[in-house]
Every structure is written in C-alpha cells, then in structure tokens.
Structure 1
Amino acid sequence: MRKQYLSQEKKDELVHQALESVGLLETLALMPNELSGGMKRRVALARAIILHPKIIIYDEPTTGLDPITAKEIIQLMRDIQKIYGSSALIITHDVDCSRVIADRMILLIDGINYAEGTFRELSSSEDPRIQAFFK
C-alpha cells in the first residue's frame with residue numbers, strides 16, 4: 001500500500017488510526033514545536049506503524065526521556081508489537097528497555113557480537129565484560 005494510491009479520505013483514516021494507537025489523536029492540529037519530547041517519540045512511532053510494517057527499527061527510543069515517559073514509551077512499543085504483530089529491532093543502552101522488550105539480545109563490544117541470548121541468560125552470566133552491561 002503506497003500513499004500515492006490512497007484517497008485523501010483513506011490517508012486521513014490511517015493517520016487517525018495511527019495517532020489513536022499511540023494515544024495522540026487529540027494532538028492532530030498541533031505543530032511539531034508544540035509537542036513534548038515524549039509526544040514526538042509517539043508521533044514517530046505513529047509514522048512508523050501507519051502502513052503496518054512487519055519490522056520496526058528503534059534507535060535509542062528512550063534516550064533523553066524522563067523515567068516515567070521512558071516507561072510509557074517502552075510499554076507502547078510492547079503494545080504495538082502485540083497489536084500489529086510486528087517484530088522490533090532495538091538499538092539501546094537502556095537495560096530496563098531491554099528487560100521489558102527483548103526476546104533475544106546481542107551485546108556488542110568493540111563493534112563485535114560478543115554475546116547473545118535472553119535477558120535472563122545474559123544478566124546471569126559470570127563473564128565480567130557481560131556483567132558490566134547490567135551494573
């Protein structure tokens with residue numbers, strides 16, 4: 001489905017659905033400079049889900065957010081996975097985000113795939129280089 005093949009009515013419907021999915025339908029008339037940091041993250045997610053992708057790539061989705069907003073974004077990401085059946089590839093330094101979202105993790109050290117596994121497997125590793133990620 002490409003936007004140039006959609007009627008304006010269908011485009012409007014998709015925008016409304018996406019904004020409703022991320023809890024921002026009431027912000028439809030706002031300009032970008034009127035949105036908070038958390039709202040901007042939600043709008044970015046709405047843009048990503050508008051065409052129901054199979055994979056969503058997140059790059060540091062919680063960076064710069066206060067702890068409460070970060071938790072809301074993490075939960076929203078989880079909800080989007082369930083609602084749309086999408087997979088997520090998340091690049092993050094946020095251990096809490098990884099704990100909540102990740103089914104599998106890959107730890108990079110010096111740009112190399114150093115270890116992979118579930119959060120539980122990696123967080124219980126006795127390898128000091130892996131443990132450094134969880135302290």
Structure 2
Amino acid sequence: MKRDLESIILTRQELQIMKVVWKLGSATVKEVQAAMCEEKPTAYTTVLTLMSILEAKGALTHSRSGRAYVFRPLLSRWQATHNQLEDILARFFEGDTEKLIEYVLENEIKGPEQMKNIRSLLERGGENQVA
C-alpha cells in the first residue's frame with residue numbers, strides 16, 4: 001500500500017524509528033531497536049512490525065544484506081516535517097496559516113528574547129519573498 005511521500009503522516013513511534021534511520025542513513029531492525037532501547041525498552045518484534053508498516057506506507061525501503069534486511073529512508077526529514085505541519089494546519093486551523101501563527105504567538109512564545117528572534121526571522125523572510 002505505497003502512497004505518495006506527500007501524504008505520509010507518521011505516528012509518534014514511527015517518527016522515533018525514522019529519526020534513527022535518518023541519523024544512521026540506513027539501519028537493520030536490530031540497530032534501530034538498540035538505539036530506541038537507549039531511551040525506553042522496546043521489543044524487537046515491535047520495531048520489526050513498525051518498520052514493516054513504514055515500508056508499506058512508502059517511508060522506508062529495504063535490501064538484503066546476508067540474513068538481515070537493511071532499511072533506508074525514502075521519506076526525507078524535511079518531507080515528514082512538511083507533511084505533519086500541513087496536517088496540523090488543515091485539521092486544527094482550517095488551512096489558515098495566520099491562525100497558526102496567531103496561536104504560536106499567543107501560546108508558545110516564552111519571553112521577549114524569543115519574540116525578538118521571531119521578529120528577526122520575519123524580517124529576513126520578507127527579503128526572500130518573490131514579488
């Protein structure tokens with residue numbers, strides 16, 4: 001059930017796996033499990049199942065190396081981030097970017113230094129706009 005890369009939305013556990021694979025470039029189930037166990041014990045079969053799901057979604061692909069499958073990402077970190085943000089924008093803010101920005105400004109800015117940094121980003125962003 002492969003899908004377009006643009007439509008892949010990752011669950012929390014799938015994202016954990018993808019972060020390991022992105023970091024390593026390619027990885028076996030055993031390598032991913034070992035990395036995940038550094039934070040929280042995770043069963044090999046759980047990782048195997050989730051990586052199979054990620055492959056079915058089109059986020060990963062594998063090749064055989066001896067007895068092991070080596071997985072590599074088809075979904076980039078940028079694309080995954082873009083997909084998640086587009087999903088949040090559509091589901092929570094009716095696709096209105098201004099509503100999202102308003103929410104962030106009202107609820108997520110923790111002080112004047114952060115606001116100063118955001119103003120700087122906005123000013124620089126204006127320079128990159130196409131007329």
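Tell me which of 1, 2 gives -13500 when you compute helix-only ellipticity at 222 nm (-39500 (n - 2.57) for each DSSP H run of 4 or more, over all residues; to 500). Spell out each step's value before the answer.
On the way: 1: -13500; 2: -19500.
Answer for the origin of the read-out: 1.
For distance in nm of label points 7 Å out along Cα→Cβ at positions 62 and 94, find whichever of 1, 2 sits highest and give me its label.
Details: 1: 0.5; 2: 4.5.
Across 1, 2, distance in nm of label points 7 Å out along Cα→Cβ at positions 62 and 94 peaks for 2.
Taking relative contact order in percent (Cα under 8 Å, 6 or more apart) from the coordinates of each of 1, 2, which one would give 25? Intermediate values should be presented prior to the final figure.
Values: 1: 16; 2: 25.
Matching structure: 2.
For mean projected area of the Cα convex hull in nm², which of the structures 1, 2 scores highest? Intermediate values should be presented prior to the final figure.
Numbers: 1: 9.8; 2: 11.1.
When mean projected area of the Cα convex hull in nm² is computed for each of 1, 2, structure 2 gives the biggest number.
If you rank structures 1, 2 by mean count of other Cβ atoms within 10 Å over residues 6-13, which sits at the top with the largest value? If you can, show how the numbers build up before the last one.
Details: 1: 10.8; 2: 13.5.
Top value of mean count of other Cβ atoms within 10 Å over residues 6-13, among 1, 2, belongs to structure 2.
When distance in nm of label points 7 Å out along Cα→Cβ at positions 86 and 110 is computed for each of 1, 2, which one produces 3.6? List each step's numbers first, then the result.
Numbers: 1: 3.6; 2: 3.1.
Checking each candidate, the match is 1.
For structures 1, 2, which has the highest computed value of mean count of other Cβ atoms within 10 Å over residues 14-21?
Values: 1: 16.5; 2: 20.6.
Evaluating mean count of other Cβ atoms within 10 Å over residues 14-21 on every structure, the highest lands on 2.
Between structures 1, 2, where is distance in nm of label points 7 Å out along Cα→Cβ at positions 30 and 70 highest? Please report the intermediate quantities before stating the final value.
On the way: 1: 2.2; 2: 1.4.
Largest calculated value belongs to 1.
Can you say which of 1, 2 returns 3.4 when distance in nm of label points 7 Å out along Cα→Cβ at positions 38 and 54 is computed?
Matching structure: 1.
Quick note: the coordinates plus some simple rules give every number you see, no bench work behind them. Quick caveat, the model's predicted, so the values are computed rather than measured. Cβ atoms are built from the backbone, for glycine too; each structure is taken alone.
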